[in-house]
Structure 1
Amino acid sequence: MTDFTTLRDRMVERQIAARGLDDPKLLAAFRAVPREQFVSADYAGYAYQDSPLPIESGQTISQPYIVALTIYAAGIGPGDKVLEVGAGSGYAAAVIGQIAGEIVAIERHHELVELARQRMKRLGYGNVQIFEGDGTLGWPLEAPFDAIVAAASGSHVPQSWIAQLKLGGRIVMPLGSPHGVQSLVKVTKQGDGTLIQEDLGGVRFVPLIGAEGFLG
């Protein structure tokens, strides 16, 4: 039997805390969520490797460190309402849900939506909602959001996200060309509505598909 608890603790210490992301709430969230439950049984044994893994619908579950960096950069805290675009397996939404008050996650692949919903129900994550739709348009019915995070790269920050972000809110997303190296950026909406952008380093993500992204 694989000792997933030990592997999870080791992942948190070596891949996240050792790289400088040592916020106690963040580390506790990663310790609480069983990543092996968010991949197929064939890949469960690899769940805590320092790399992305394939999931259903030809998509991937991101490297744990990149998920942690995104959450950390977005400054997500207790009581926050968060929008995640590109829910995938639901893993990042589950981790965010351990910190935030409420998370709304959008995914365009029907199979992934159904699987993510099943996981949230099975694991008892009642503050995570998974919706099927075009995430580039945000989710107006649940706006405004304290933070918006994306697991796919766009050529620009969608205007709908900016409009649905609270003053003082943060967007963290990759920007750049599809299938190449992109920049993970943090965009903060100032009190007067202006935006400040910070570059957090190079990443590789699948393209953001939709009306305000790349056309699929």
Structure 2
Amino acid sequence: MPTDTMTPTDRFFTTLDSALRTVFAAHTGAQPCPTIAGDATELSEPDRREAAALMRVNHVGEVCAQALYTAQAFATGNEALRAHFIKAGAEETNHLAWTEARLKELGDRTSLLNPLWYAGAFGIGLIAGKLGDRVSLGFVVETENQVEAHLDSHLNRLPSADHASRAIVAQMKDDEARHAFNAKELGAVDLPAPVQGLMKAAAKVMTTVAHRV
């Protein structure tokens, strides 16, 4: 259903459906999972555990991305911006599917706290959206910049032999940079340094816990 024909009730139930699908459903990406041709992945058990922990963190990041974009789309009254957030969220679904599939290949699981991560990120996205469109876009820019830096650190931490995970993370990093650029072009404002610091602190808590749980 086109977003400009939705009633508030339609938007509520669409948002609820998105939440349930993100947290509880299996996902399929619209784009094929990135690979490196000819490079097989062979990992020792310690390397497998570390790769799985890092990819679980990345999967949680994508759960949060879905929550943020869904909340921001719900909050804005600008139909063009709502369509932008929905499109960006759909593109992030690729990342959700890729990290989910990679975790299965590594014989591991997603975070047990995904409902909590989603709820927290949705609340943050809703607040950002209610503060105005330019602030909401600024939140996207800062979030994506932090995620890009986080993914870059994972490229340094992933086992060198884990070509499959590294290909996924490299593509995700490029996509996040593009999302930040697009939000900036749409008129994002720079967030105050204290807000950026709080976002980094919250992200640190999430990545530390998700690495294990």
Structure 3
Amino acid sequence: MTITTIINFKTYSQATGKNALKLAKAIEKTGKNIIVGVQATDISEISKKTGLKVYAQHVEHFSQGRNTGFVLPEAVKASGAAGVFLNHSEHKIKFEDIKKTIERCRKLKLRTAVFAPNLKEAKKIEKLNPDYLVIEPPELVAGKVSVAKAKPELIKKISQSLKIKFIVGAGIRTKEDVRIAMKLGASGIAVSSAVTKAKNPAKILKELIGVG
């Protein structure tokens, strides 16, 4: 079974600058069919020196021009990004902005991984047809209890309610978490600290997705 795997580097010190490239190379040992969401400043280096699918953690929908301090889709694509994250619980944006940004990215052939905190918002985002829909209850993000164990009924309900494939995240850190999520209908997982802050990221990732 193929498990779509998204790893969010966030802004952890273990996943920034030189550490980001080191982490990416460790992750690459488990396979290249993995999405890593990195800071804009690390996109170029990681996309050039690994075969991973590198995503920007966020972009704006603005057109090129007089917009100081914002990250545009054109900029991350030029740096080597294959896609972008949108609407993570740590960087929420309005629905209309999600729609506009997806449209901008689609024109540039940038893939989109859009986060939703619950089923209600997931249904709205589903209509925008993102490449990946990631369900992460915000109260479980960076927690010690996974969505698979805390809210298995949510995963099952989402599976029954959505017409597109979806990924689940928030607290995923064990092979059992992954097994439950997949059994209940998820097509993949989104993780962060379980891998990015691990002493041996490659080992942890292999255990999670059953590689090797």
One of 1, 2, 3 was used to compute distance in nm of label points 7 Å out along Cα→Cβ at positions 27 and 115, and the result was 1.4. Which label is that? 3
Have a look at 1, 2, 3 and say which one yields 2.8 for distance in nm of label points 7 Å out along Cα→Cβ at positions 35 and 187, as calculated. 1
With Cα Rg over 2.2 N^0.38 Å, for residues 75-162 alone as the yardstick, tell me which of 1, 2, 3 scores highest. 2
Taking relative contact order in percent (Cα under 8 Å, 6 or more apart) for each of 1, 2, 3, which is largest? 2
Read-out helix-only ellipticity at 222 nm (-39500 (n - 2.57) for each DSSP H run of 4 or more, over all residues; to 500), computed value -26000, structure in 1, 2, 3: 2
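Computing semi-axes √(5λ) of the Cα gyration tensor in Å gives 29, 18, 16 for which of 1, 2, 3? Walk me through the intermediate numbers first.
Values: 1: 25, 19, 17; 2: 29, 18, 16; 3: 25, 22, 14.
This figure was derived from 2.
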Could you figure out which one of 1, 2, 3 the value -1.02, -1.27 for log10 I(q)/I(0) by the Debye sum over Cα atoms at q = 0.22, 0.27 Å⁻¹, for residues 123-194 alone was computed from? 1
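None of the figures in this text is laboratory data; all of them are computed from the coordinates on show. Being a predicted model, the structure only gives us computed values, none of them experimental. Cβ atoms are built from the backbone, for glycine too; each structure is taken alone.
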